[in-house]
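Engineer: Pasting the structures here.
Every number here is computed from the coordinates shown, using simple stated rules; none is lab data. Just so we're clear, the structure is a prediction, and the values are computed from it rather than from any experiment. Cβ atoms are built from the backbone, for glycine too; each structure is taken alone.
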Structure 1
Amino acid sequence: MSEAPELLDRVRAGGEVPRHVAVIMDGNGRWARDRHLPRSLGHREGMKAVREAVEGCIAAGVEILTLFAFSEENWQRPPREIGALMALLEEYIARETDELRTNGVEVHVIGDLARLSPPAREAVDRLIAQTRGGTKLLLNLAISYSSRAEIAAAARRLAEDVRAGRLALEDVDEDAVSLRLYTAGLADPDLLVRTSGERRLSNFLLWQLAYTELYITPVLWPDFTRRDLFEAILDFQGRERRFGRVTA
């Protein structure tokens, strides 16, 4: 994998680094198909790209990295593929936990974890516990995640709080919603990277991405390296973020 020191130097000299980067990791299946390999091997190769993204974010000074690992809709895939993905999640955790802890990465997991198999849920809980306290990077893994379901759950909690008298109706505002999302207390993503060239959000962080800069790359996820991450950050640094305002 390319260390890309020249690009990293440009990132460090280029101005503001995105505090929070989100990634839709797309293209594992296409990568495998192009090589006449099983889809499971594409997912396995994608594990290497996760390490590249994590280490690249630490090197660049990114504080939060959120990776879309498995959507709620992915449960509709063939049982064999779902089983392979759950086994791969367990393998990733077994292989990477020590490295993540050593690198100062604290892992959070967002999504409907009740749907995970017991071994996968135990592995996730172990990963969270063993990386707690990391200060270099907060890594959010979105697993069994649906943004619409997340927003609907937040709306239900708001309704329950109003009904119980814990919250006045007039206090239901954007902040009240944000505080009931999985990402409560975290800065919204500054930059969203989507690999494989697809141009859609795929039900990912719909509330949080309201003013996020989008970067689409044709690189398939298993081929993604920190060089690709640094190029995305450099592109971000060249943009003017107005958040709906007009520059005088």
Structure 2
Amino acid sequence: MAILPLADNNPLRYIRDPFVTWAIIFACVMVLLYQANLDQRTAAVFVHAYGAIPTVVFGNARLPAEIAELPGWATLISSMFLHGGLMHLVGNMLFLWVLGDNVEDAMGHARYVAFYLACGVVAALAHGLTDTTSEIPMIGASGAISGVIGAYLVLHPKASIKTLVWIFIIELPAWVVLGIWAAFQVVSALMTTGGVGGGVAWWAHIGGLVAGLVLVAPMRRRQVPLFDKGIEMPVRRGPKITMRPGPWKRRM
């Protein structure tokens, strides 16, 4: 789906630097660079060792001893830092770059770490439950980032987000941009077998989104309002449309 957030007009209010968000992005980039330098067989072993394989996570099977590096439950976390290629990484990290700082701001650094990991684990379990005997590794940060999207929707639905829509750049309210994204995940999950299509685990996105929607209220700072209540958002100067050279593609 050709819709990508590029920037938001939403200043931080409680922290100076979102260093946890930066650290997650840095870690994901470093892991992908490491993966890129592996030969094909070693790269496959790496993905199987650190990706979340449903049948291993749920105790239905075990990896060969020469491949197994972590207990099955631990791969629910390690899998969040692996990606299937550059476009997979860029799409995920762009969402995290634009939205993650405000969610970190609302929660504080420590609770944001717990929130991010919890959403990623719930997302992986949501996907795994669609087929607990699947031997296909799940990798990527999109489940955890779906949780960030859910939290941002609850915290800042009125924030203005500069968004790439196909070849246009348009400023839209967050509830429109992220609402369209969420609707696309649900429709895609319902239209694919087992919630998997095109190499995308749609139910992981939905699981992470629901986790974010539910966890944001209890995990935010006590003084942080929901739905931008009592907060005067920066003025948006109306929609702007800019032609951009194509083609544009995005892997969800």
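Engineer: When helix-only ellipticity at 222 nm (-39500 (n - 2.57) for each DSSP H run of 4 or more, over all residues; to 500) is computed for each of 1, 2, which one produces -14000?
Structural biologist: 1
Engineer: 3.7 is what came out when distance in nm of label points 7 Å out along Cα→Cβ at positions 141 and 173 was calculated for one structure; which of 1, 2 is it?
Structural biologist: Computing distance in nm of label points 7 Å out along Cα→Cβ at positions 141 and 173 on every structure in 1, 2 gives 3.7 only for 1.
Engineer: Quick check on the output: 3.3 is distance in nm of label points 7 Å out along Cα→Cβ at positions 101 and 125, derived from one of 1, 2. Which one produced it?
Structural biologist: 2
Engineer: Quick check: 13.7, 39 is what I get for Rg and Dmax of the Cα atoms in Å, for residues 37-84 alone, calculated from one of 1, 2. Which structure matches?
Structural biologist: Derived from the structure labelled 1.
Engineer: Among the shown structures 1, 2, from which was the value 28, 17, 12 of semi-axes √(5λ) of the Cα gyration tensor in Å, for residues 13-156 alone calculated?
Structural biologist: 2
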